[in-house]
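Following this line, the structures themselves.
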Structure P
Amino acid sequence: MSLSTHVLDAATGRPAAGMAVRLESAAGEILAERHTDEDGRVEDLPAPSAGAHRLIFDTSGVSPFYPTVTIDFLVTDPDEHYHVPLLLSPYSFSTYRGS
């Protein structure tokens, strides 16, 4: 199993480089803290075990309304790759399960 994320600033159409991202267990244990690279990606997150987890993005530098965005997700098959992207604009955001 592996885990990655990608953040796109939808208002500018550019990657959100340098954004702090934290991976936590459902219980709030910090599993990793990273920053997005120049392409808005974090590809070296540790593989979480089966169960509920969350990614917390420090979006304060992009959004005047959302200081953070939290995405809760469920790992059902630890052998699969999980890609959890964030599309962010000043007053909205969306996510999906990527490949």
Structure Q
Amino acid sequence: MTALRQLRLIALLEGLSFLLLLFVAMPLKYLAGLPLAVRVVGSAHGLLFVLFVAALVRAAARHRWSIGRASLAFVSSLVPFGTFVFDRSLQREIAATPPS
């Protein structure tokens, strides 16, 4: 799997886990008194975030991204739905990259 495809997959999983944490697990904790949901989803999200950062560093180095582009990718992971928006540019870059 190429560095860009790996980044794309991990970014989508990380974004999904962030949304589950914000819109499912947190309400379960604070509205239904079920803190286990945050512990489970939060742990998964934390692992996916670390994997995202590692994949981002790999892709940025391999494709010689500017600091600005790499920073934009990182910030996208901090904003709800951000990785899904950033995914569009990854799709275009994957399509434009010749197979190696």
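Readers should treat all values here as calculations from the given coordinates under stated rules, not as data from a laboratory. Just so you know, these numbers come straight off a predicted model, no measurement behind them. Cβ atoms are built from the backbone, for glycine too; each structure is taken alone.
Structural remarks
- Answer label among P, Q for the case where log10 I(q)/I(0) by the Debye sum over Cα atoms at q = 0.10 Å⁻¹, calculated from the coordinates, equals -0.24: P
- Top of P, Q by FRET efficiency 1/(1 + (r/R0)^6) of positions 31 and 71 (r between Cβ atoms, R0 = 25 Å, to 0.05), largest first: P
- Relative contact order in percent (Cα under 8 Å, 6 or more apart) from the coordinates reads 38; which among P, Q: Q
- Origin of the value -25500, where helix-only ellipticity at 222 nm (-39500 (n - 2.57) for each DSSP H run of 4 or more, over all residues; to 500) was derived from one of P, Q: Q
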